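These are the structures in question, set out in turn.
Just so you know, all these numbers are worked out from the coordinates, no wet-lab data involved. Since this is a predicted model, take the numbers as computed values, not measurements. Cβ atoms are built from the backbone, for glycine too; each structure is taken alone.
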Structure P
Amino acid sequence: MSPTRYVLGLALGDEPAGALRHRIGAAGFHVVLDVPGLIVAAARGSMIVPLGEHGLIVGTLFAPGTGAPLAALAPGAAATVAATAGRHLVEAYWGGYVAILRRAAEVALVRAPFGTLPCLIAQHGSGTIAASDIDALRLSGIGRFSIDFDAVTRQLIAGDLRQNTTCLAGIDEMRGGDRLTVASAGTTRERLWSPSAFASSKRRIDDSAEADRRLRDTAIACVAHRTHTLARPLLLLSGGLDSSVVAACLAAENRDFACLNLMTANPTGDERAFARAVAARTGCPLVECDMASGAIDIERLAAVRLPRPVARSFEQHVYALALEQADLLGCDGLVDGGGGDNVFCSQQSVAPAADCLLDPAGRTQFWRVCDDIGQIAETSRWTVAWRAWRRSRDVARPSRWPVDLRWLDARAADLAATAIRHPWLDEERQPLPGRAGHIAMLVAAQGYVEDGPHGTKHRAIAPLVSQPLVEHCLRIPSWDWFAQGRNRAAARRAFEPLLPRHVAWRPGKGSPDSFVARLFETNRAFLRDHLGGGLLAETKVIDRAAVIAAIDDPRPAHGTGFGRILQLADTESWARAIVAGGR
């Protein structure tokens, strides 16, 4: 798979525009569009959908009912896309694209909801530069990047949440489903897509059998679309529900694919029995590999050139192992079930039971849902019912995004409130807390997929986080995601006919925590030097003394603190790579 890369200049002066044209050629990019006030260039092999006089689309574009991505739009469809400044594009199509639309004296950029093609934005003199990645962004000659360490702190506080600002000073990112309009009067940003529009009661699907059938059909279609370029995918099959669903989708389309199960020495991360059952049912070959095999250089693995420090060294190691196996097996790309928990509403709170009390359509489901949640939480239905009633009395309370202040400098507390701002959480309060909880989970899924392919994940696809499947799942009432003492019930029911039943309805999931703990234990000396004398300590992002004390704790790794220390070390590696790359 050749990655789609692009850079464009908007309203640049003659000198910056000339410099951009020169660097484009030197970098092997080719000019796709060059008109007054707008230059668009793309790397060789990038997908381009021309829109005639209206502009163009970079990346993959799908239409419902089609197989391969679209190579062109009919003139009437292109005109409608331009006339609506991209709204029709978001409503009628999906994929991994950025659209550049020319309208009179302005240019609008539209990024696909949950699209994997990033769109970074920087001001350059009186003009604007947009690009797919930070190295493409530098083709404009904007100079070296500097790190915004307050933004780094906010990212460490918020975890999976992404804001429009990145951790590089002066560099923003357009969120999927947004439109950025550049005109002589200035720049405006608007949202064209919102989960709340699909979570409304007017769009709810109350027939659970119909919802399940459409979930299965939509998931199969999304997996087929997203993996269309792969002759033989390698599926990272953990044995959990989400990767098993992807296996069932590939098998339903009679695809030639192989599976890889990565296990840990600890039983909590050994799910080979489940993976074997899925492989036997779908008829695909399965390779098993120890997650800890191979050399692990955690500093190098995390030094990925992204606008935020979100690449994790242990995850990069896992995908590096997977790429090695893909080459051995003759596979040309990786597929996983990443983000499936979020899309399939893997909630473990009383909020869906509160929805039953607040919505007349769900009242007959209340005690059943209390029983299901009680089984998951290992508590009584009465406890769940009481807490659900209390939650239903407090509907004005927004979804609480978790903050993590562990081992950060004391000033981090002052940044916590701004760290967790997101329009899906802040601006569109849901009257039903269970629905709001599902939307909050999609905030995390958005970050997971919209970071785009990076590092050893450059050939990896997470097809469950796709716009049509997300939109459908938002239409399923929160109480229908619970059954038989399990969450994600709609997905379990939908794929039970295609999977071993004990896999479809398995109660828990494995964890790589033992592998992460081993990374911590074997790298204590490195972590001490790396964090103790690094940029995060120097700029007071972290509390150096507290971090050193945690690393020097003589007890074996326990709890979740070792994972947090490794996250801080990954952030340090990212920061050093950014600084070194700008020299």
Structure Q
Amino acid sequence: MRNTLFILFAAVFVCLISVFSGTAAAQSSPTPSAEKRSTTTAKKAVAKKKGPTVEEQLQQVTEQLKNQQDQIQQQQTQLQQLQQTNSQLQQQVQQQGQTLQHSVQDATQQAAAAQQSVKALDTTVTGLQTETKAASNALLENKKAVDALENPLAIHYKGLTVTPGGWLESTFIVRGRNENADVTSNFASSPFDGVANSNLSEFRATARGTRPIVVATSMVGSTKMTGYWEMDFLGQAPTGNQVETNSFIPRQRQLWMQAEFKNGLTFTAGQFWSLMTTDRKGIATRAEFIPTTLEGSYVVGYTYVRQNAVRVVKNFSNKTWAGFEVANSETTLSTSYTPANLMGFNTSSNAASPNGSTLNYLAGSTNGFSTNLAPDFIGKVAFEPGWGHFEIKGLARIFRDRIASTGTVPGATNITAGGGVGWAAILPLVAKKADFIFEGLAGKGIGRYGAANTPDVTVDPTGQIHPLPEVHSLAGFEFHPQPKLDLYVYGGDEYVGQQRYTTLNADGIEVPAGYGSTLVSTANCNLEVVPTGGAECTGQNKNLYDATGGFWYRLFKGSFGTLQYGAQVEYFHRATWPGQGGVATGNDVVGMTGIRFYLP
């Protein structure tokens, strides 16, 4: 386009030059002679320079212009063709777009319709599932109702749900050394080496470990009320006592009432496992850690008592629990020298006053009631931060005795405090497969709270009470490799410290007093028969330890109950404080096997 304009402009410019050249010649009007000379000169110039004339040049420009116009015309024609083609393409695109839009609209409508169909189908399926579930639940409830009527697990009476439980037990026992015991071994009295019972084994079969249980529950508003009774047949008479457990006949293991409030408070009263007993979960009755042994005395180092008490527990969001307990107290005494007219202990003459209840015992009985000043006070805090169960617990005790007055000597009452600090941890090493248990108690005057039932206190020659320093500890593993099998291994230790004194007897000879004196006689502790006139063995325990392991295997389990078989092997050892004759030692190896049938 630019070339064409340029050519047109050049042609116009040449024409203008030609016109202006002719006009100028006409206006100048040269003289003839001059014109002649000019003509001659021009002719000579023309003759000298032969080139295209203006007309020829104009003709050339015109031809070029025409060619350019033809090209422009061709380009315009092509442009029109392209515009027409573009218009056609736009029309086609527009038509295809409209077609595509219609297709999309149709597809959207079809998708919406399909979605509505799916929703309708889902609603139908959900309705069918709900109806099916409701029907299934109704059938299940009907079946449960029928089963409950045909095979009731509980008895419903005036708002109470009464559920029987417990187990029946048949146990066979073999001891390497005779203890004249049932399923409850005498850890602190295991036969010394060389005595008659160390040379006699013991076989015994018993069903006294059978344990009936009855639980009654009800709801009073949002408060859960529970009554619990548990017994066995291990009571004894006439030497029944409540030093560590209640061993009267019939033997009440547990007998308590409880109110659980919605705000996390729980109030319990009656006889139950003490707060000093480790719990497996929180702080709750029926959640205690109890070694799963056939051995009725459990394991040396295990901390527990079962006595009447009143307890309050607060649950803080199932992470922390705090409890406080006021419990029955008893005092056990061991001394090398008993002052005259000593009162207040289970072996004292005042423990069997003829004016007392018929439940009191004869003077000199090895078991009876101590004359207590105050209850035992126990506090515990339990933590479950997310892995494991942990406890810190404390025990406070008050001891009292009296030297009775005589006609010449005034009486005196002695009061002393004791107690201890306990700890416990239950760690799930492998969830639901393996647990590690560790617990302990250290303090003064805590002997009654150990499974070996060592003495709490001793007295000096004046009758003043001295709580004995003691440490109890237990560790163990519990394994559950498969649903039918439980394995356990426990080990424990109890140490009793000394409180040594001396006094003069009626002959002016120095004799031992207190506990753990090196003057006591141990020379004849390993003889079957003490020689006439020989000193009796008066060795006092310093250390006891125990190691045991066993298993339980569930043979059958169903709606009728569970039948399981168990076996256990146990070794325990005792050693005395050294006396006149050295250290006296004793031990026993016990094997037990038993069958239990648990009520459903």
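Given a computed value of 175 for volume of the Cα convex hull per residue in Å³, for residues 351-518 alone, which structure among P, Q does it belong to? Comparing all candidates, it corresponds to Q.
Comparison across structures P, Q (criterion: FRET efficiency 1/(1 + (r/R0)^6) of positions 143 and 447 (r between Cβ atoms, R0 = 41 Å, to 0.05)) gives the highest value for P. For the structures shown (P, Q), distance in nm of label points 7 Å out along Cα→Cβ at positions 207 and 231 is largest in P.
Which of P, Q yields -9000 for helix-only ellipticity at 222 nm (-39500 (n - 2.57) for each DSSP H run of 4 or more, over all residues; to 500), as computed? This figure was derived from Q.
Of the structures labelled P, Q, one was used to calculate relative contact order in percent (Cα under 8 Å, 6 or more apart), giving 17. Name it. The read-out comes from structure P. Among the shown structures P, Q, from which was the value 2.3 of distance in nm of label points 7 Å out along Cα→Cβ at positions 327 and 415 calculated? Answer by label: Q. Determine which structure produced the value 3.7 for distance in nm of label points 7 Å out along Cα→Cβ at positions 167 and 183, calculated from the coordinates; the candidates are P, Q. Derived from the structure labelled P.
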